[in-house]
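Please go over the structures that come below.
No value in this document is a laboratory result; all are computed from the given coordinates. Note that the coordinates shown come from a computational prediction; the quantities given were computed from them, not determined experimentally. Cβ atoms are built from the backbone, for glycine too; each structure is taken alone.
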Structure 1
Amino acid sequence: MVYNDIIGTLGVGLILIAYFLGTEKLIKNDGKLFYVMNIIGATLACYASLLIEYWPFVILEGTWVLVSMYGLMRAMRIKLT
């Protein structure tokens, strides 16, 4: 396994773990932990895709990061009010 495979596997794994934990109601699907796991996972997957220059997944994972950041900001704003 090469560097980009390891980074990509860690990223996708983190996204899938967040999804599984949310599905099993072990974490909230709209909670901070869920969004942070998605942000980190998608960032790693995006970076791995960038390393191999696979642009469709760079766009997909980059968008995933942005949407997750938006969700995290909403989750933080809701808790503050």
Structure 2
Amino acid sequence: MCVQVMCTSNVTIRVPEDLKRRMEEHRGVNWSEVARRAFEDTVQRQEMRQAAEEIRELRKRSSPEWDGAAEIRRWRDAAR
């Protein structure tokens, strides 16, 4: 039997009193889950931005005369 364990950490956030009062009017909402999803979405977007920047940097450093279509043609011709 496989047992999956999720380790969690506590994070404390501060919100303005007015927002807290408004949140309390909606007791059925799992605010921890709302925050968790927002954190996850934000981290994902940041990771995607970082990956895109790394790809841009790799492209800058690559040979500008490299042509993907020509490379594919070379491989196909070599296979014949």
Matching 13.3 (mean projected area of the Cα convex hull in nm², computed) against labels 1, 2 points to structure 2
Comparing 1, 2, where is FRET efficiency 1/(1 + (r/R0)^6) of positions 15 and 63 (r between Cβ atoms, R0 = 35 Å, to 0.05) highest?
1
With distance in nm of label points 7 Å out along Cα→Cβ at positions 39 and 71 computed for every candidate in 1, 2, 4.0 is reproduced by structure 2
Structure (1, 2) behind the derived value -29000 of helix-only ellipticity at 222 nm (-39500 (n - 2.57) for each DSSP H run of 4 or more, over all residues; to 500):
1
Out of 1, 2, which one gives 5.8 for mean count of other Cβ atoms within 10 Å over residues 7-14 as computed from the coordinates?
2
